[in-house]
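Nothing in this text is a laboratory measurement; each read-out follows from the coordinates by a stated rule. Since we're looking at a predicted model, the values are computed, not measured. Cβ atoms are built from the backbone, for glycine too; each structure is taken alone.
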Structure 1
Amino acid sequence: MEQQQNTQRNAVMTILICFLIALIEGIDLQSAGVAAAGVSAHFGLDKSSLGLFFSAAILGLLPGGLIGGRLGDRIGRKKVLIIAVALFGLFSILTAWVTSYSGLLFARFMTGLGLGAALPNLVALASESVSDKARGRAISLMYCGMPIGGIAVSLLASTQLAADWKVIFYVGGVLPLMVIPLMMAFLPESRAFLATQQSADTAQQSKFSDLFNQYFRMPTILLWVGYFFTMMVVYMLLNWLPSLLMELGFQKKDATMVQMFFSVGAFVGTIVLGLLVDHWKMKNVILLMYSGIILGLIALNSFSTVNAMYFAGALVGCFTIGGQMVLYALGSQVYPTQMRGTGVGTAMTVGRFGAMAGPAVAGQFLAMGNGATGLIATCIPGIIIAAVLILILLGTMQKRAQVQA
């Protein structure tokens, strides 16, 4: 009984601290979009340069996810997470201090490196702190911190405090540094990870080439491409949504409110879809998620009133950010403990190529004189491709389970 209580206590503490870190990540991930107007004016950026500013942090996510996930499997989730949080906290502060465009891009790249290293370890810690039947709920409770962070930064942007764009990056930098002592004192290491380290044979099996052995080759490729197209749309919207809405004729304050509703919808979607992962067949959750994304994109292109656009923003946020959490939960199911950090981190890294391409392509698309309506419409085919590939992945996993049974 006492051991069970300790396990539950550790699970609650793990999810709570991971939630706080995810919340701070949510602040930082959306800070670039919220501060874009001030950054653009301060450095004299055109749309193409602004797109590169958005993509710099996402570029840092690429090696961050790859290295962070791999190190998490080797030296521990907790150690890597502490280093990652310190990294993105320090460089978020430095973003407000730089005086050149090249310095700005470097600071955002290093911030992204820390953010990227943190996320696969957050997913691994949350999923490994509970039983398999509660994994979806655990990941959703952790990951819902991201949209709450988005809501917080949107509210901050609507106050006088954010009149200076640097304030947003100071907030995104100081908060993670404040959480580090809490992590060091109270965050338990994953018991599943510790168990694998006691087996030398298991530890030796955890390597990158395992992602392409006869059991994981096809699931890995399908997961990678599904992540790529989904995250391409997610990050395009995260960074460009306020600018796209203003191009459609909405006032800046209305565009900011739509982004806040996007974050509110993301919070609701993360919780609801997380619960559905534990109670529905994953196939049904995937169908719901991708159908919701497509309906949200159509709504953004179709609605013309402010109130209707609030609903459209919430709908898109619900299924894009909530859907991203579903993909992370799926990734944690594809790979066993000894290679979970490597597998999920590598898939995230590939997805980040889509995340990096999304804002940059959007910037070029708009710079060429194409409208916001056309840009939103071009996202739909990518979402359909992602949905088909993920459904094929689920079929592959089901066949593998039947063979093993």
Structure 2
Amino acid sequence: MHMSHSSARNRSFLAAAIGAVLAFGALSQVHAQTAQDRAQERRDRQAQKNQGKAAAPAANQYPNATRQEPPAKASAKVTPKLQKMMKAYDDDKGADARAIADEILANEAANAYDKSFSAQIAGQIAYEADDAAAALNYWNKALESNGLDNNSHFNLMFTVAQVQLQEDKYTESLATVDRFLKESGSQKPEQLIVKGNALYRLERYPEAAAVLKQAIDASPEPKAEWQQLLMAAYAEAGQGGEATKMAEAVAAKNPNDKRAQLNLAVIYQQNDQFDKAAAVLEKMRASGQLTEDKEYRQLYASYLNMDGKEKEAVTVINDGLQKGILKPDYQTYLAMAQAYYFSDQVAPAIDAYKKAAPLGPDGETYLNLARVLWQEDRIPEAKEAAKQAIAKGVKKPDDAKKILALPAK
């Protein structure tokens, strides 16, 4: 009857703790301009032209690239079409701009730049319309045509890797980011993180941990979600010591960061250090930081995995229920019943079992209730609980029948 939590169970805690980290949030704004932004850029270009100023050449973002940069010039025949496409795009007429881009892509007179640039714009339009599949198709055409300058080409390639990751195309994302890192010669932390993320999603945890650590070590201010992802990779790779060491360091550096403290508690739980997990969570409860149902469950589960800490579990459950944070559901009442029972508080255990049993998925809790009532010589009540157990279904109906067959006192 005692609750136990396996490594798989604790791993689910870890997944919950890192939350949306693995989804990696929204795509970077490299390709997410609004119509207003585009209009402002157009006005800036026009102002420079009116003043007789040429736009300053963009700095080379990829000095170590192995790719030979193409001329990146539009063909004379297709230039009017490109201008028409950009006019529609700047005016926020996406459908018209995309249709013109499709015409350019089908035009035999179009050169590599014409096709790459048109496909890049069409992909952006598709992405803004929430059609990621079409966007990826266009962007891959842009890369295949190989007509963009190095900055645009590699920025687009990295964007493709990010979108593939967001669309759960982990194998494709890993291949794209590997190609990007090799051909661009770039090793920026935010780029390595995408590779580590893809490896994590592919359950290649030791490799993911190595890449994520490389990214974090290279960053002067690594993001919290990068550190959480590395902790998860360590934990999944069976490197509990490394995960603990990192979680402790992050939590110590950020004592008021709730997420960092919860992650530390989760890592402790995963490594069966329930006393340390409880200490962290109790400190948070005392300061009012435990505000969600799952957080109270983490704390009482820690106590229930420790010998002789059932009374503490009862205290936590009652506190959570009283504050309206812990849901009064089957799991809560079952945990309460077990905590009371194993701390030799039989009467309140029976009351908790009575609340849990009707909410259970089967009759097993009714059968446990019947057994406890029988031990307390409350035979009529035990028989009634046994009837309910059989009605809801139990694995061992003979146990319930034995209680029903007891002589009345």
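Given 27 as the derived value for relative contact order in percent (Cα under 8 Å, 6 or more apart), which of the supplied structures 1, 2 does it correspond to?
Working: 1: 27; 2: 11.
So the calculation was done on 1.
Supply the structure label, taken from 1, 2, corresponding to semi-axes √(5λ) of the Cα gyration tensor in Å with the calculated value 33, 24, 19.
1
Distance in nm of label points 7 Å out along Cα→Cβ at positions 257 and 273 was computed and gave 2.6; which structure, 1, 2, did it come from?
Values: 1: 2.6; 2: 1.8.
Going through each structure in turn, the value belongs to 1.
For the read-out helix-only ellipticity at 222 nm (-39500 (n - 2.57) for each DSSP H run of 4 or more, over all residues; to 500), a value of -21500 was computed from one structure; give its label from 1, 2.
The structure behind it is 2.
For distance in nm of label points 7 Å out along Cα→Cβ at positions 81 and 377, which of the structures 1, 2 scores highest? Spell out each step's value before the answer.
Values: 1: 4.5; 2: 9.7.
Evaluating distance in nm of label points 7 Å out along Cα→Cβ at positions 81 and 377 on every structure, the highest lands on 2.
Where does the value 0.65 come from, among 1, 2, when FRET efficiency 1/(1 + (r/R0)^6) of positions 65 and 313 (r between Cβ atoms, R0 = 30 Å, to 0.05) is the thing being computed? List each step's numbers first, then the result.
Working: 1: 0.65; 2: 0.00.
This figure was derived from 1.
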